[in-house]
Structure P
Amino acid sequence: MTSTTDFDEHVREAEPAVVDDVDVDSLDLRLGADSLVWKFYGDSRGLLGFQRLAGTENCIEQLAQGVEDHSIIFSDFLGRAKRSGPPIMRTVYSDNPHQWGHRVRDFHRGIKGTISDGSRYHALNPELFYWAHATFVDQVLYITDTFIRRLTYAEKVQIFEESKVWYQLYGVSARSQPQTYEEFCEYWDSMLDRFVPTRTITYATGYLRKGVPGPKWMPKPVWRIASAPLNSALHVVIVGTLPQQMRDVCELEWSDRDQRNFDRFAAFMRKINPLINKLPVKALYVPWAHEAWERTGIDPRKLHNT
């Protein structure tokens, strides 16, 4: 397992650690319909955790600096998300997952630079690349357990074990990867304590502090009144998904009353899961997951429900 000290030491090496000598075909390195990651990762309710996913990633300075230096997040925030998400989805759900995993990895070959203390970073440094992957593992665990149905301990362990296969598909050294679910939880908590208010995450959470910007044609006082219910709902639902460390660095207020409202919303979502699970697969899953279920001829609504 990698400790916080290990992270500090190794991330500053700023050296890529690509693994190209794995015979993925002979290993049949892929996830499938029998996995919990397939069942839950592509569920449309995962969208409720978009800010947790993107936010926790970008509260680590090296990763946030890479986004700021090498993407167009400040001019096309939604466009960047649309370009980043599908290749990762296809790494899990396509019929050629290692090809997509290597494509995701190779997107990051030239992403390098320096952070505020002058030290270097590289996106394919294993400590940094694994942190990005860990936020997706957390998304599957957290969103499922919070908004879909409670996971058993054994299911959480299974999802973590499947996440190790998922990570192998990228072809990056696994030297920083925790080896057990318990180690993953310890690793996650240690990384939360490293969060800093990066420019990237401060920008990305501006709508939660200032409110959703209104259409240009609408007078601001009118939009302020009209958007009040929307901003209130977003505050509870979106800020509620965030770790307290992220709320702190983003200066997002959170009260005991907010927590009670969030808990009620989450409980309601879990309660209506049997009804949601009756929706057409095309509505229940994002497109890349839906395509995969269609390809296998398996109805995911009948799998892993309890």
Structure Q
Amino acid sequence: MGPCPFSEVAKFMLINPAARRLVGIADEVLGYDLVERFRTAEGDYSEAAQVAFMVNCLALAEWAEDAHGMRTDYVVGPSFGEKAAAVWSGALSFPQAVRMTADWAVALEEYFAREHTEIVVQSFARVPREQLDQLLGELTEQGEWYDIACHVDHDFFMICVREGLLESLQQRIRSLGGLPLYMMRPPMHSAAFGPLREQVAEQIFAKLHFTDPRIPVVADQDGTLLTTADGVRTMLLDGFTRAVNWPKAVAELRRLEVGTVYVSGPDSLFGRVGLTTRNFTVVPLNPRAALRPGRRPAEVFA
């Protein structure tokens, strides 16, 4: 999940039959009009934005399955995509996932309003691991706290740092030939957020009923193949405290002899990075593709 303006998905949510059905269920669970709330919400990771993202991921997968015969052998959901993956796999019902996602978003906002208030996530590309280690060593020498939040490709990472460090960090990344990208708030995927994980487990997950997934799930943290309810539940909770490791997830998909990856939902990252496009035929399932009458999703990467 990344920044996704309302204008890019609104028509799909209002017109596509699968999206309209899921939005209707979400409205009942939430007690408000999801589309309208999303339209007026502030921030990239608001409650409505997070629920809308999950709805769109699932609706686009339904569209591809019904209209174009997509078959799912395995499912993986990097970072915020874990929620949609849990539903698509059959491990969690959609109404429960809507409630979980909304409560999760509120918990995130409230927690980071009082704890770790200066911590953000900075993403950057074109910095191979050797140079990353050099950069992190410099931060250690400066007495700065950091944590790797996401390993996307051999030269693409996201790290948790103090917001006050961003300007100097971005300058140093550029000096190494790197490219600073999106700054994310709220932060995620660090062991420092253990208390938030415990809070969500006790206050939100205790109300949920997980079942063994019909479709095996590849964990985004380490590539483990999950086939039990507890495995999927743990993966979701670990999203607060463990880094995403996309290379390990890709390695497991390759071991499973996956050849084609359908990237379901608005995406500007995991379906586009070289690690993904080098290893799979990538079929993007996005709102724009779904609104083209009679058109199959194009396999644009190979």
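Have a look at P, Q and say which one yields 1.6 for distance in nm of label points 7 Å out along Cα→Cβ at positions 15 and 39, as calculated. Could you put the intermediate results ahead of the total?
On the way: P: 4.2; Q: 1.6.
Derived from the structure labelled Q.
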Comparing P, Q on distance in nm of label points 7 Å out along Cα→Cβ at positions 271 and 287, the highest sits with P
Re helix-only ellipticity at 222 nm (-39500 (n - 2.57) for each DSSP H run of 4 or more, over all residues; to 500): value -16500 computed from one entry in P, Q; matching entry is structure P
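Given structures P, Q, which gives the highest value for relative contact order in percent (Cα under 8 Å, 6 or more apart)? Let's see the in-between values first.
Values: P: 30; Q: 21.
Largest calculated value belongs to P.
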If you rank structures P, Q by mean projected area of the Cα convex hull in nm², the highest one is P
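Bear in mind these aren't lab numbers, they're just calculated from the coordinates by the rules spelled out. Bear in mind that the values here come from a model prediction, so they are computed numbers and not experimental data. Cβ atoms are built from the backbone, for glycine too; each structure is taken alone.
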